[in-house]
Structure 1
Amino acid sequence: MPPIIVAQGLSKVYRSGRIVVPALNDVSFAVERGEYVSIVGPSGSGKSTLFYLLGGLTRATSGTVLIDGVDFASLPDAERTAVRGRKIGFVFQKFNLLPTLSARSNIEIAYEISGRQSGGKQPPLDEKFLVYLAELLGIGGRLDHRPSELSGGEQQRVAIARALITRPALVLADEPTGNLDTANSDTVLSMLRRSNQEFQQTVLMITHNPEAAEIGDRILHMRDGHLLEQSSEAMSVSH
C-alpha cells in the first residue's frame, strides 16, 4: 500500500504588499501507515505551516500533498473538507473546546460535524467507544463538566478524545503538550502513542520539544523552512 502521507516539493510563501516571507522551502517526505512521526524545530522553522498544509487547512504556493493516495492539495474546498472529515483527526495546542458544552457534548458534536463534512452516511455514535476513550484518558468522571470546570490537562485530553472519536486513519497533532505541565504532557503523549499502537492510527506530531519528539518512531528536523536530517534511533516506547 502507498504511504498515507506523501509531500512533494512543498513550498509556502506569505505576501503582505511588497513583502515576501518564505515559510516553507521545497519540503519532501513520506509517512508510512502506522508510523508515529515527530517533526521538531524551533519557532519559525516552518513546522506549523507544514502542519496546516498537510491537514488541508491552507494551500501550498507550490508542491503537492497526497493523503491516502489522493492529491489533497489540489482538491476543491468541499472535497478537501470531506477528506478531512473521513480520514484526519486534529489535536491543537489551543484546546478549541466549545465553552458552553460539556466535555461529552464537545466530543459528540465533533463526530456529528465529521459526518456532515465527509458527505456520506455515518453510523450512530458508539457510546461505548466514547466512554472507553474517556476512561483511557482519565476523564471518565469529567464528561458532564464544561471546559471552564476542567484543568488544562483535562481539556487537552477531551480534545484528544474529540480527535479520536471518528477513528481517523491519520492524527495530526500541533504542539499538543505546549500548554501543559510535565505530568499532563506525559499523559497526552502516552495516549497519542497508544492510539498509534492500539487503534493502528498514523500519528504526525509537530513539536518544539526534542524530549516529546522522542516518543515517535522517526524524527524529522526542520529549520528555516527546510527539512533537515531524519533520525530513527530506538525510541523510549517501542512500536
Structure 2
Amino acid sequence: MGGRGSSYFNASGNFRINVTDTYKQDEETKKRTRIVEKLVSRNVQVMKSTDKIPDEILTPNLKQLDRIMSKFRQYSNYAEVENLKVRTEKFSNPRIKACFRCKIDSFERPEIIFNKSYEKDNAINVKEQVQKQIDIGYWTKSDKQNLLVHTMTHEMGHYVQRVITQQIAEKRGEIDKRAQNPLKYDDEIAVEMRTKIKKICKQTFKTTGGTSIYGASDPYEFFAETFSEMLTCDSPSNTAKSLEIYLKGEK
C-alpha cells in the first residue's frame, strides 16, 4: 500500500514506481532526541537513513506521528505489531515525498518511508508544495500550521487502515480467507469502509461524503486523504467527521 501515488505496490493494483531498497543496510539512528525516545516507547523506530533530513522537516513529522499513535489508541483495540520503522529511500520520482509499505500478505515490516529528496528541501518549500495541491482540490485541506505534516499524516492513514483491516479479519474469523487472497480481501474491506463512512456522512450530516480528487481515485486513498484532513484541520469536512465517528464505533 502507499499514498500520494507513492507506494512500492498500491493495493488497488494500478500503480508502481521504482524505489531503492536499503532496508537491510539501515539501522536505528544514534540521534537520541526526546521525540525519538518517545517513539521508541510506542514501538516506532527512527532509522539512521533519516539523519540527513533537515530537523525543521523531520522533527515536526515525528511529533505528528507520535500524536497519531496516541490518538489511534482511542479509536481501536490496537495491539502492538512488529516495529513501525521511519526510514528514507530514493524514489524514481523526486516529487513523490513519502509512502507506507508493509508486506502484502502479512503485517510485517511496516514502514513510513520518506523520499531522500527531503534531504535537499526546506520547510517553506514543502509547505508551498502541499498548499498548491490543496488549492487545486487534488488533496484534502490542512490548517496552515499543519502543512508540513500533511503528507506523513496521509501515509499514517494507510497504516491505520491496514491495522483495522487486520482487526476486522480477526473479529470475523476470516484470517485464513484473507491469507488466501490478501489483495482481494483488503480491496473488499476498503470499499466496505468507504461505503460505511459515506453512509454515516449522509445520515448524520445530510451530505454525500465528498473528498479530494486524489481521494476519489480509490478506497485506500479515500481513507488516507480523509484521515489526513481529520487530524490536520481544526474544522474538518463532514466526511472527515464521519471517519472519526466510524473509527470510534463498531467496525
Value 1.7, calculated as distance in nm of label points 7 Å out along Cα→Cβ at positions 50 and 210 from one of 1, 2, is from structure 1
Taking mean count of other Cβ atoms within 10 Å over residues 130-137 for each of 1, 2, the highest value is that of structure 1
Value 0.35 of FRET efficiency 1/(1 + (r/R0)^6) of positions 26 and 106 (r between Cβ atoms, R0 = 35 Å, to 0.05) was derived from the coordinates of, among 1, 2, structure 1
One of 1, 2 was used to calculate relative contact order in percent (Cα under 8 Å, 6 or more apart), yielding 28; that structure is 1
helix-only ellipticity at 222 nm (-39500 (n - 2.57) for each DSSP H run of 4 or more, over all residues; to 500), calculated, reads -10000; among 1, 2 the input was structure 1
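Quick note: the coordinates plus some simple rules give every number you see, no bench work behind them. As the structure is a computational prediction, the values presented were derived from the model and not from experiment. Cβ atoms are built from the backbone, for glycine too; each structure is taken alone.
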